[in-house]
Structure 1
């Protein structure tokens, strides 16, 4: 059994309560390891951190111009939206402009994920909707691209579908992982999700800040555009008071998280990429972990680090707002 290092400990009243194990990989522009914690060759599913890669096919087309999409609407193709009013309004506009219907989506019906819009939705006795699924923007993009290429729209979620094969090719190319070594399963929203070694995941995000590393100029342009819309609309990609938004508000950073503790980000000016996996699957310590990593890298923008620590501080509070413990990051 492989021993995995502890990346964080939580203490309540001075007594150890929780332990988090994890993996971290930090690369420089030459794809050399600057820092590693645990086995960075371990294969990890991207989950929603794959959304920027899944958006590449659409961004290689002129769909944005053809349907007069705003950059806010285009950012939904990369988003893990939370059902806030600004998400709902943008999704409705996007679906209408693309002339797609909600029943075409294979993702499950959902309530808004954020607490306040969910409470409002239930109070008003409104039904769950596929459009409210947190991956609905990605699915609208899949459908729009498939229609543009005259692909079958009824089975766009199959691994054998030409769209999904294109996504697999982009994952292989950007992560520099041979296709035969990529593990594939089904994500929560019903489409294929891929697993590559953690180091290779960091390589793929390195190319979002250095598109010149991509030999196909059409793909390099698409990757650049994806990063631009994500930075321009951080709240659309996630939501206020979420780590993706806090990081994307910094124009020097491209970032995207996924379910079960996966997080990826890259720093443009420093030409550094980071991938990490919390092996308990928890997202709770993401802000503290990333803040600690940025501090170790002497990151210049202290406001970004402060935003992360405002989301989750080292102090643990009870329901009355009293400090009852602390989280210690072990890096």
Structure 2
């Protein structure tokens, strides 16, 4: 069965047979190929257009990510950690749909739409040091498609399966093309034992179709433990054999920029040291989301903002 045939067999309201899908996924049957070529360029801007130099842009182009130690000062990190603690300790957020707890406890692991919950994080999302880098990579102005703070407590913080964010955003949010970049700022020291992010260099150059029709309200489960939209072991083995795995580590204040299609995941936190970060997804304005390509309806607004949207917690 071909990729296109399997995609049509999903038979969901979101799949208009007249609409071309460049990246069919959530398939009913095995695709003809494990890896599909990427259609879009990775770096669309130049070194003359922003703070990243030629070498940094080349690294991002080749690896699909770039780590910059010391992006924020110690004073800025301390301020943001205080803000993070205040948000996590806010009892009004517990039990809300934008507040995600650990799979087996009520401890918060993620708060979404954080640039709407916090003025300080809103300022950070608009910081020219971030937006200038984003504009260089994407080749144009962008809006915040998603934001969140992540907290992985010592000993108890669970890991996350390998995945491409774009696969989820394409299938469940309706993001048409690979014109998005993620910015993760680490707010605690990252070392090899507290569950840092792991990435597969070069995996952004291909798209891995995933199997299985998206269940309704999939986000309620996937934000805790993702089962759909997860690459198969054969594809992962092929990519890891060719490119290896890297895990940028370092002191709090570092910035990790990574392409929307770079495969990544994380292990559980096996240390007593918590791991936390703030995470912004920037999507180019002309790549605003349409109807989902692999789900019956869009995910809630706290997961996928629209340009110029004003969101309020309920």
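Read-outs throughout are calculated quantities, based only on the coordinates presented, and are distinct from any laboratory measurement. These numbers were taken from a predicted model, which means no experiment stands behind them. Cβ atoms are built from the backbone, for glycine too; each structure is taken alone.
Thinking of 1, 2, which structure, once helix-only ellipticity at 222 nm (-39500 (n - 2.57) for each DSSP H run of 4 or more, over all residues; to 500) is computed, gives back -10500?
1
Given a computed value of 1.1 for distance in nm of label points 7 Å out along Cα→Cβ at positions 139 and 163, which structure among 1, 2 does it belong to?
Of the options listed, only 1 reproduces it.
Compare relative contact order in percent (Cα under 8 Å, 6 or more apart) across structures 1, 2 and report the one with the greatest value.
2
Taking semi-axes √(5λ) of the Cα gyration tensor in Å from the coordinates of each of 1, 2, which one would give 31, 25, 18?
1
Work out the source of 1.0 here, i.e. which of 1, 2 gives that when distance in nm of label points 7 Å out along Cα→Cβ at positions 27 and 211 is computed.
2
For which of the structures 1, 2 does the calculation of distance in nm of label points 7 Å out along Cα→Cβ at positions 83 and 283 return 1.3?
1
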